[in-house]
Structures are given as structure tokens and as C-alpha cells.
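Each structure below is given as C-alpha cells.
Taken together, the values in this text are just the output of simple stated rules run on the coordinates, not laboratory data. Just so we're clear, the structure is a prediction, and the values are computed from it rather than from any experiment. Cβ atoms are built from the backbone, for glycine too; each structure is taken alone.
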Structure I
Amino acid sequence: MLKHFKGDLFGGITAGIVALPLALAFGVSSGLGPSAGLYGAIFISFFAALFGGTNTQISGPTAPMTAVSMVVIAGIVAVNDGDVQKALPAILTIFLLAGVMQIGLGLIGLGKYIKYIPYPVVSGFMTAIGVIILVTQILPAVGYYPKEDKEYVKQYMAAAEEEILENILKEEAGEGILVLEDFEETINRAGKITQADMEKEAQSLAAKDASGVLGTIKVLPRALSNINWLELALAIATIIIIYGFKRITTAIPSTLIALILVSGAAYGFGLKYIPIEEIPTGLPIPNLGIFTKFSIASISPHIFTALTLALLGAIDSLLTSVVADNMTQTKHKPNKELVGQGIGNSIAAFFGGIPGAGATIRTVVNINSGGKTRLSGMIAGVLLLIILLALGPVASQIPAAVLAGILVTVGIGVMDYKGLKAIPYLPKDISIGLLKLSSEVIIMLTVMVLSSIWNLVYAVGIGLVFASLMFMKKMGDLTAKRSDVIPLNKEKAWADEKDFPKNLAEEVFIKHLKGPLFFGSTSEFQQLAEQIPNTASAVIIRMGRMEYMDQSGLYAMEDVLQDLKNKDMDVLLVDILDQPRYMMERIDIVPDLIPEEHIFGDFKSCMAWVMVNVEDKYP
């Protein structure tokens, strides 16, 4: 490891510098403040590198992980009367749980299966992340904060009063006070509500109602009529420098240059801008509230979200690992990487950081700057810790609009343009009347729209279910086509059936089964009993080319055989393979419905039985 120290040092320092503005921006965007983003970057970068399975990976807060974290944070803060500090233990517990789940995914060896998540789901999700970031950064970019708009907050005063009174009633119920019997206590507590309490609650409700994509769109007219032109100018200047500086050189991160130049100009000229939240000085302190204030009730509604964070972090990290492998001609260890990411996220949560994953851009920068081993990722984390300790007060003077501008470029960059460009060319495999659509486009757009305007977690779940159903249908259709379960009148005689007695053509019918009999091909097979005329006294089912039967096929077979037996027809099975026979014996089709003497190893012995036992009734 030490022989690559120089490359790792330069790679880690460069990656850490690139990570700094993004960590601050993601922290602000999450709702926990810039320090949470910085803490996440420090601990995830260091410990994911130390314990992970990709030597050159640089980890930290990413756009997808931050977007999902926003959902968790907003939901728990809303339940806790808009008080972030009150909600913090529950929030960090969810993040810790996500990290533990990632460790579990790695330990049970699921790392290699993450790649099977359908591309349309990932594409729709990534594009939705871009949309969410872009839309939600409009308000800070124009310097509009709903909870500071007194006219807007005033609309929520009545709702705030109801919310406070409802909380009083909940407190009394929790203390065993019967409200109907003790109005005095309720009146006494209500009398202690001040105007400041009302305004604080109204601000919380206003901020909640203006959050997310739909909330931003709702207040956008007010924001545009109350633009803070200085904030907008700072945001635009940041965006221009980020894109413009890349044309000059990519050796120095343009994001960092934009952060330093615009923030320095705003501070140096004494402009009255809105700064980010103050970043605490000193070493990060563990948040023991995760354990002392632990409550199942507070986290149980968010268990699925924690799992989503774990899976999303796994996908994000392993995709970056593949990029690193291609650049370095190495091979990462997926399960070990998940364990490392889980450890990093767990420790970051313990210290108040937001969750993260392997970051593609930072990893590429590390490799291009000489990073060779896991030491580079650890150095990046240490550098960010040094910056926190030495430059925390300076970083606290960064304008909020600058970070909004940075996030706008992140939102633009994270969208899956490859998937969007492919939409017109994807095969249209679904017909709705005369309209033909592509199932992959539907899945992509469904995930994108639902993620943007409703719920990221549920949208991904719906996308996965939809994609799985569509996959099963396609595979069912393809296999059914190959299974050749065709109507009786389309059967073609096999070579050994050429000598079948013509005088028994009305008494004996032959059915060929080719390919698996499963849920996708049962509907055609179930029509078999109806296809055979009443003149028949025997039906031969040739099964030598049917290698597999699932439970749906098994019960379809049972129904058909029962119908044929009810019509007093002898059913003769020829050359049953091991798996179908095993299935039929499990539910006693053999020997209850089909006795052993009606099962033949080849068509010749079956014909011998027919010649002896089937009478020519229609000469």
C-alpha cells in the first residue's frame, strides 16, 4: 500500500476537495444542515474505504441518497412539530438502520444480485432525482423561504392552533388524563400557548406545505413575485462558473472554484446575502439520543424507507465500483463493498451525518489523480475533517444561493439522458386498443413521475413490481410460444405415428406436449377436453418433450384429466419425464386419476394397448 502513497495522497486530497462543496450542498438540501453533509462525507469516505471491497472508491453523500434522505427527514420532522433537534434521534436511527441493513446484505452475499434491478426503474429514478433537485432548488436560488414570508405564514395560523391543541390532547391521553372529566387541565395548558408558539407552528406548517416538487410549484408564484435579486445573481454566477471553468481546465474542480470565487466576492464586498447554517467547530460528537431516545413507534413507519436507502446505496456504490474496475483493470468484491458502505453509513449516522454511497465523479477524480489503494479514500475523509476543524467558521459564511447553484448543476448532471433519448426507439410491446406502447418506457416514466410528485420509495417499489410482472409476461409468452401447446386440430403426426390405424381415427386422439407446461401456457392446454369430440374413447398424451411442469401447469393437467375421465375416456400418458412425474405423484394424479397400467415408456407399447383395448365403434 505504501509504495503507492504519493498517488494515493494526491488522489485523496483532490477527491476530498471535490467532495467539500457537494457535501455542504447535500447537507443543506437534506434539511439537516451543511454540517450533516460534511460529517457524512468524513465518516463514509474513511470507513467505506477502510472496510470496503473497491480499492479506489471515494464515498460520501450522493444525489440519490440525499433525495431519499429528504423524504425521511421531512416526514419525521413534521411529526415532531417541525423541530429538527427533537426529530434528530429518530432520523439518525433510520440512517443507522439503513447502514446495518447494508452490512447484512453484504454478509448474506446479495451484492452480486443488485445488478438484476431493471434498468428502466434505475433510469426513471435517476431522472426523478434530477427533477426533484432542480425544482426544489428554485426557492433558495431566488432567495425565497416560505417560513419567512409573513403573509404566507399567516394563512397557517388557524391550522397551527388546531395542531397545538391536538398535541395537548395527545399529551393528556398519554398521561392518562381523561379530557371529558378534567377540562380545567386542558384549559390551563391551552392558556399557556403564546403568540410565538403559534407563529413557530405556523412557520413549520408553511415550510412543510412548500416542500418537495409539488410544494415548490404551489408557492412558485409567490417566490417569483418576491425574488431576491442578489441571491439569484449569486446562484446564476455559480452555475456559469461551474460550466464555464470546465472549458478552461478540468484539472481543478470547477465546483470548488465557483464556491470560492462567488462566496469570496459576496463576503469581500460586504453583500447582504443569506448564509448557510453555522457549522459547529470542534470534533464531531456522537448523538447518543439514537439509543437513549430510541422508540419503535417513531421508526416503524420508516423501516421500508431504511431498506430503500440500503438498496439504493448498494446500487449506487456497486455501479461506481464497476466504473472503477473498468478504469483500473481490477475486480472489486461486491459483498465486501456493501459491508464497508454499511459500516461507513452506520458510523456517520452515529455522529449526525447523512447517508451516502460510492460517488462516481469523486472516484474517477481519485483514479485520474493517482489513487491506487483504499488509502486514498481514507485520506479524503481525513482532509475533510481537517477542513471542518480549521475552516468551519469560514465555511459558515458561504451564501445559501451558492450551494443552490451547485445543486442545480448536480440535478442537471444526474439525469439519465441515455434512457430519455432511447424512449422513441424502444420496442412497443404493449397494445391498448389501436395504441401501441413500450412497457420499458411506461415503467421508466411511471417511476420518474411518481418519484417526482409523490414518494420516491413507493415509486421504486411500484416500478419493480411492474417490471417483474412485465418480465414474467414476456418470458411466459416466449416460452409458451416455444412450448407449442396448440389446438388438437393443428397437431401434426410424429414419425412413429405414421402407421396409426385409420379405423381408430374417431376413437383415439393424440396430443403432443412440447416445452414446459407452466402458468404462461396453461390456458391453451385447459381447452383440450373441450376439443375432443364425444366419439373418442381414448386420448393419448405424449409427454416426452415436456421437461418441466410448475404448480399452475400441474393443476391445469389435473383439471383436464378429470374432465376427460368424467367423459368416460381412457387417458394414456406416454414417456413422462422425471420432474413432471414427480409433480403428478405429489397430488396423486398418478395413480388415482391415471393408473400405472395407463402409463407407457414409449409410443409402441401404448399402441399395443390401444389395439387390444379400444373398439372400432364407427367403421
Structure II
Amino acid sequence: MQQLEQDLKTALQAAARAVFGVEIPLASLALQPTRKEFAGSFTLVTFPLTKALGQGPEPIGRALGEWLQAHEPRVSGFNVVKGFLNLEIADADWLALFAQLQAQPAGAPVPTGGPQNVVVEYSSPNTNKPLHLGHLRNNFLGYSVAEILKATGATVTKANLVNDRGIHICKSMIAYQRFGHGETPASAGLKGDHLTGKYYVLFERHYREEIRQLEAEGVTNEVAKKQAPLMLEAQQMLQAWEAGDEAVMALWNQMNGWVYEGFTETYKNIGVDFDKFYYESGTYLLGKERVEEGLSTGVFFTKENGSVWVDLQAEGLDEKLLLRADGTSVYITQDLGTAELKYQDFGYDSSIYVIADEQNYHMQVLQATLGKLGKPYAAAIHHLSYGMVDLPSGKMKSREGTVVDADELVRDVVAAAKAATLEKGKTEGLSDAELEELYHLLGLGALKYYLLKVDPKKRMLFNPEESVALEGHTGPFIQYSYARIAAIRRKAAELGIAETADFAALGALAATERELVQELARYPAVVADAARTLSPAVVAQYAYDLAKAYNRFYAEVSIFQETDALKRSLRVALSARVGEQIKVALGLLGIQVPERM
């Protein structure tokens, strides 16, 4: 495809030279796909050429088109619509291009010249609550970006930094000590992460009540927040934890163990995985060492109360706390340690952090602080800053319990997929186990596609009804297209119709056949663009465009009723390749495809 575009640009350059006597730089000849309502495959916008060629956009288009049709065998026709020159490519070239595509696997690596040793850190949950809708966007983004970068031939490590320590963890622990009465996941009938999350919400509820009581006694809100007994206990527990108090450590290990069991179950259920786990409890000490290093070299400074800071005003930021006055660490402390550990383990040339845009400043501080310390990996840090997920009722807040629970949401989308599939009545020949697998596959396909089709940088509103839709611009629409193709391939095999042949002898192609070849050939450029922008939305749109193009093809041409054996074989071959490409593209999004529906 790239070669075809390059040849067309070279021919356009020759046409401008021959007709107008002007040398147009190849970079000024940008081609784009022709809009569906016009004949043609590639379009040249002629408006930018008017000054150099001294004529209006339409005369330029006609002159270039006439020269190409007379001198360039690949151009079989053209039309000009205002300032747009639409070029029609000879069918022989489309068939040759399809032969090239068939000669290599649908998921062949797409070298881009980008980073070759990449760590993608995503999920990064807190062990004081279960995963929620916002975590799902994070997990799906991180997994998909890792798979897209793998598709470029890069070595990619999927990392998960578990936030298993800190004041927020102590809040759940204090609440459990106060109100738990020995409750366990088994006795409560809850997943361990849900049980721990319950006590995080309980802490907040009782903490707010204590604040109200203090305010009623005449204490200001700001002071009440600091002096509330529960908060003081949580801070004391954090200090005891960092001091290694046995009782505190035992409770911490017990509750975290419950949470890890819950996380493992959720990760398996949503189809994401990790190559390496890091734990803040194992990185904060190294972070403290980096703080000491910065103090000894004069990069950091100590304030009167003993807290340690870095001055980043010269970098356009501010002063940033690195260590509290009581010696306990903050988020940035362990982040300094984790960045170093990852570099020691993998020597990355790119370290991608999949973190919501609420942490943009934090990530700027991390990179600038590592730069101040002279760390060689500071420049390799890249923040994939994604927009938050809002509910129709507003922002989600874990401490108030106003979140969309990930496990519950997955159950809902699977139930919706089941209801829609049963309504269509297309479940013949599938066992109960196969049907349950199908419902889960379709439900997750709907949810993942819904969250990934939006550009990561954009904040998005979660609409429950849209998220479980199985038709339209959705994952299940694309999955249905794959299943249709799988059925066609099975029937073709039964009839002995080959998926490969020499199609060079074929005459004219149908418009939808040309469109399919062009869509198939776009895949390398799509992967390159998605890798460059770290946007699975690019792949999601491609998968949808390819499925739409196939459904137009399926509606407009006959496959098994075609009397010409070579045409029939071509249509089966096109179907097969589209199916393989859909499977690869959806795989980059973490979405599986059904062989039968």
C-alpha cells in the first residue's frame, strides 16, 4: 500500500513537471482515501497547489488527471470534484496488492523505528478497594497499548505497581479493627477486595461524623480534619507500619492477601495480564535512598520541620514534598524507587505510565526530579495521560462508595449479551458451556470496545445502555462480522473452494472488492499510527471500518451463487483475509472473537 501511494506521488510529481513545468516536492502531494460517495481510491487535494502552478484547483485536477490516465498504467480513471482529484486504480494493481497481502500473515510485525525495549505500567490499584470502572479503562488501555507496541516488533514488559501501603491502606485497616469483629471474606460472602473496600467506605463515614462533632464544638473544618481521632489513629498506624510493628504488619498482610485474591480473579475475568508486579512496600525504601542522595548532593533541601523538598521552579513547576516531617514517605518517594527498579530490571528505552490526567503534575514532577538527580532513564519516562470516566451523576468517589464496581459491571454486560443473543435466536448447536463462553466474550467485547474506541486523552461519559449495545459502532458488531466469515470459510471448505489461487487473470473487480483490498492494506499504517500516538482508538476505528466494508461487500456481491469459479474463490479468499485481520485487530484491543454464533 505504501509503495502504491509512493508511486502515485512520484507520478503526480512527473505530471506537474510535464504539464506545468514546475517541480512539486513529494511532501506537498498528500494523498488520502477517497470518500465513499465518489468513484476512486485515492484523492489529491489540489487547493495547496494553486499558488505554485498558477491555476485554479479544478483545472489543476483535470490537467493532472488527464496526464496520469495517459501516462500512468496504474491510474484507470479519474474525476474532479471542486478541488479534489479522485484517482481510480487499475484492478490489476489491486489484485497484485492482494497477492502481496496473502503472502504474509495478517499479524506480521510492523516495524516503525520506535522504542524497542518498553515497559508499560498500568492498573496500579490500591489495596484498600476493589477495581472500578475507572480501573477498567486503565487496564484495557495499558493492555492494548502493550499489544500494539508488540505488533511493531518491540519487546514489551507489562508491569503492575501495586499501591499496597500508605495512609489510604491504613484507613481500611483502622476501620476493620474498629468495626470488623473478625469478619472474613468467607464469613461475609464477599470477595476479599470488596470486603476491604467496605471498610474504606466505613472509615470515611465515621471520619466525617467525627469532623462534624468537632465542628459543633467550635473547631474549624481544617483543624477538625487533622484532629479527628480516626485520622490520628491512621497516621499513627502508618508510622507503626514503617517501623515494622508486628501486629500492624500481621493485619496488613492479612487484608492485602484478601485483596490480592480478589484482584487475581478480576484480572482473569477481564482478560488482562502482567509480566512483572512491583509493590510500593518494596520500593519506598529505595525511594528514600534517592531522597538521601539528593540531600547529600544539594539537589533537595530540608525545611524547618524536617520535611524534605525539591525545588522545581526553574523547570516551570513548584516546590514538591518528598518526605514528611515524621519521616514517612509520600507517593513520589516510592515512584523514585520504582522507576529505578524498573530500569535495573529491564534497561528500558521507554517507560510508559498509564495514569489518569489528574496526575499530570505528579508525573511532570517525577520526571523533573529524576532529571535533577541525573538519572539516565529520566528522559525515557512517558506519561500516557488519559481522561477520567464520568457517570451521568458526576465523578466517581471510592471513599463515598459512588463507583461502578468492575466485577458488577462485567456481570451486567455479560447478562446483556446473553439477553440480546437469545433474542436473536442464534444459539443452535452450542452447548451450555459454549453459550456461557460466548456471552462472556460478547459482553467483554462490548465493554472493552466502548472504553477503547474513545481517544485516551478525552474525558468520557459512561452510558450504561450504550456500553452493552451489541449493534452499531460496537465490539459485538465486529465480532458478529468475524463469526459470519468463519461460517463462510467452513462452508467453502465443505464445497472444496480454495482460499488461495492466482487471481491475476480476473477481469473487473466489484467496487466493494477494491474497497476491501484497500482496507486490508491499511493495517500497517494503522498500527504505526496507534503505536506513535499510544491510542487503541485508532485500531478500534480500523476494525469497525473493515467490518463495515465487509458487510457492504457481503450485501452487494454473491459468494456461493457466483458461477465464475475464480471470482468465487477470490471472494472466499477476501473473506478469509478480512476475518484474519479482524481477529488480529481486535486482539490488539484485548477482544476475542467467536468462531460460531
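Tabulated values for the structure
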item	result
For 21.9 (mean count of other Cβ atoms within 10 Å over residues 71-78, calculated) the corresponding structure among I, II	I
For 37, 10, 7 (semi-axes √(5λ) of the Cα gyration tensor in Å, for residues 463-518 alone, calculated) the corresponding structure among I, II	I
Value 15, calculated as relative contact order in percent (Cα under 8 Å, 6 or more apart), assigned to which of I, II	II
Origin of the value 16.4, where mean count of other Cβ atoms within 10 Å over residues 343-350 was derived from one of I, II	II
Which of I, II yields -18500 [helix-only ellipticity at 222 nm (-39500 (n - 2.57) for each DSSP H run of 4 or more, over all residues; to 500), calculated]	II
Answer label among I, II for the case where Cα Rg over 2.2 N^0.38 Å, for residues 103-278 alone, calculated from the coordinates, equals 1.33	II
Parent structure of the calculated result 1.2, given that distance in nm of label points 7 Å out along Cα→Cβ at positions 231 and 407 is the read-out and I, II the choices	I
